[in-house]
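Take a look at the structures below.
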Structure I
Amino acid sequence: MVVAILRAEIARLAPGDRLPSSRDLISRHVVSPVTVSRAFALLAAEGAVVTRPGSGTYVAARPVRSETDVPDTSWQAVALAGRDLDAPLVDGTSDPAPDGSIAMAGGYLHETLQPTRALAAALARAARRPDAWHRAPTMGLAPLRAIFARQAGADVSPDDVLVTGGGQGALSMVFRAIAAPGSPVLVESPTYPGALAAARAAGLRPVPVPMDGDGIRTDLLADAFAMTGARLLYCQPTFHNPTGTVLTPARRRQVVDVARAAGAFLIEDDFARNLGHGRPVPRALVAEDPDGTVVQLTSLTKPASPSLRIGAVIARGPVMRRLQGMRMVEDFFIARPLQEAAVELVSTPAWERHLRALSSALRERCAVLGGALVRETPGWKVTGLPTGGLHLWIQLPSGFSDFAVAEAARAHGVVVDPGRRYYPAEPPDTYLRLGFAAAADLAELTEGARRLGAAARGAER
């Protein structure tokens, strides 16, 4: 009560005016000295009053801020020192695209490629379940874990599956679970920028291992383990982002053997298993590894919708128990309605129809964009038409800067990803990553290639 009275008094007075004394307030409002003292202390802490011992309590000067004043948050640079996360480098979408731009950046499907109706129906059915809002098990719903286990193949059990909130959060959790801050982590070069950001946020040091047309160079991998003492390798053996490369059968076996010999874990990011373009997709590495060397990450987000944040970690042995412990510390469990909706979606014939239609659409888009680039940007090299995934990896001619081309492309109404973002160290050459799944249709892809040709002519160094 006294605080409210004093606030009303302060509102009527000017800065520097004296407030009633404690004795006056005690007498006028029949309250204790302690109550008045606490009221003045609270208002002083808020900066509303200034107490001058032996003189009294006065209305504090009110801060004056005009509409044009810019808040000064520069002090945070010191408080956050040493906590760089590379967040803007994750998907190239830190700045909003200009109106009318054609999207060839990022890693999600255009809404016309998403199973919107099936998702809506699945969510509606899930919401009608009598236990839809009950607490979900820490490991995830049993039917959903069984679905991920079947997708992995071989003898992977539902007990080996931990349901996660999409792939990126799972990646961050696995990095922190396996490696101590300051440790090295081997990565393909180039690789997914989100993995680099997650590794650095966990305090890890990404160490590049070069790739060629067959995937990560296994002839260099053992040396990389020996030289760095790394106990962790992150790789994308199927439809690698950004190159689209598929690790060859011989190297798939070798990469697991080398990691096992080094006493290291191999994180298999299997994000693109449902993004094939029609050809058979190789078996997951985790399906052929009963000893727990491989920890697989997978997700339903890429082939469905950015907001279906449902993924899984597949692991065996003590590492799974550690991941369960981290789950209990971080978020307890994944929201049950979303898990139920994922089960409803993937368990219906509509899901298989969607995957077949998506495969056909991605294959066509890839071919159309590749052909349009040959016509419109004859100096650019398409490193290969991938058999899965969402991107083309483009090598630029000598004399071009990837960032300059990206800026010129944005000025011409096309948003692309500079290739330098995909390297943990200095890139060996200059590249762009061009997506063919985020544009509205084939006509947009063709127009995007035309605009890139115009941008290229103005971006040469």
Structure II
Amino acid sequence: MSGPGTLLAQREFHPFEAGGETFVYLVPSAGVFRLDDVSRNVLEALDPGPAAEEDLVASLGGRFGPDRVRRSLRELREVRAVGLASAPPDEAPRVLPQAGFPLTTMVLNVTNKCNLACTYCYEYGEDKIVDTECSPAPNYMSEETARQSVDFMFEQSGPLPVAHLTFFGGETLLNFRVLKKTLAYARRKGEEAGKHVECSLTTNATLLREEVIDWLVENQVGVTVSIDGPKETQDKFRVFKNGMGSYEHVLPRIKMLLERHRSRPVGARVTLTRHTLDATRIFRHLRDELGFWEVGFAPVTTANGRDYAIQDDGFERMLAQFEELADDFLHCAVEGRHHGFSNVKDTLEEIHKGVSKAFPCGAGLGLMGVATDGEVALCHRFAGSGDHGIGSVHEGLDRKRQFEFLERHHVANKTDCNQCWARPLCAGGCYHEAHVRYGDTGRANLHYCDWIRSWTDTCLKVYGEISVRNPSYLQRFD
């Protein structure tokens, strides 16, 4: 309890308006609260600076009654929107995972080869961190290494009832023979262990054919297609090695996939570059004209100065496009309809669940990537990079190296993030992007901080609007 002379002050939160209501996003707890008139006026009264409780009661009690003001202050202090002015800043507890935490997702890089020559590719382009031409690792994962990887996955997944197995590349389907045998082995082993194996893969769609699609359908394999949109954007960078665009080649294959694969929704994954920023046009082509269930976008990962790198004005243009799609998403959600813009959906789910991240993603934690030779890395983007390895499926994890990585990359060690209100949902951003851009996985991705804050604010407003106009929609995220 505070004494009569104790000063109270605002703590760390981000206010926003939605649906005619005022909300606060609390940092670092990541809670979202809708304010009533009393609470809103209390916080506004603290805008100029700290004030004593009795002074707040005296100034607001005539409008709302002293008891309501005191009750509001108690509630605001309980959720840590208000606190003692003399108290140090609130910080998320610096908790590190305990030994033996389970692996939730294992990504098998079944090949480091690709039949496309995408200019911006982080694996084969100017920013690659693994020289696949000179690497001693095989170009294709063997059946034996894949089986050992599955054994490793079951061993590391501990008591979890579900194991997530993802196939990746290169172009994943170049090693289709091993995919088939590996998933069959994993499902048999899952039955013996009492675990369900969820399987997914990413493909550029060039090698889709009836046999492949039949296998995907029969085994309920989730599919994400890497595609950059209509012909003019797809063929800008996603080309064959002779320079020929890939759109006309993949189009009939994608249509066949979408027509026949109904057991799980098929999503599209788009890379945005400085030259291909029309996200609204791309989204509508992929969802409405081709029929993808969901479409997600990611800005190209590259060092600054590349011809295709997104610069400052590009981030503003991308944000405007995202905001237009977010508004479309909101209208669909209010009416209880599916939309398909996964960038909004994924962020809304994190907001709804109160996610407050110590790490930007599950890399090296609940997710690991396995290179073609069985070496285990932080994630699939680092597969084959000895500098980012944390063991192998043959010899097990190097727990010491794994924990050293996690300790160094905790958001509390990123001083640039300490005062950022969006850190619960960002935690500094992608390790791979930081490595490519700054040469250090531990650096915060400062080049898109303003963009992240603006986009998070947009998603919070969408969340608040839905909570006012159609709150039952949010139950799908429970």
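Taking distance in nm of label points 7 Å out along Cα→Cβ at positions 226 and 306 as the measure, the highest value among I, II is held by I.
For which of I, II does Rg and Dmax of the Cα atoms in Å, calculated from the coordinates, equal 24.6, 78? Working through the options, I get structure II.
When log10 I(q)/I(0) by the Debye sum over Cα atoms at q = 0.08, 0.13 Å⁻¹, for residues 114-313 alone is computed for each of I, II, the one that comes out at -0.27, -0.71 is I. In this comparison of I, II, the computed figure 14, 29, 39, 15, 3 for P(r) over Cα pairs in 10 Å bins from 0, in percent, for residues 106-185 alone is attributed to I.
Every number in this text was worked out from the coordinates using simple rules, so none of it is lab data. Quick caveat: nothing in here was measured; it's all calculated off a predicted structure. Cβ atoms are built from the backbone, for glycine too; each structure is taken alone.
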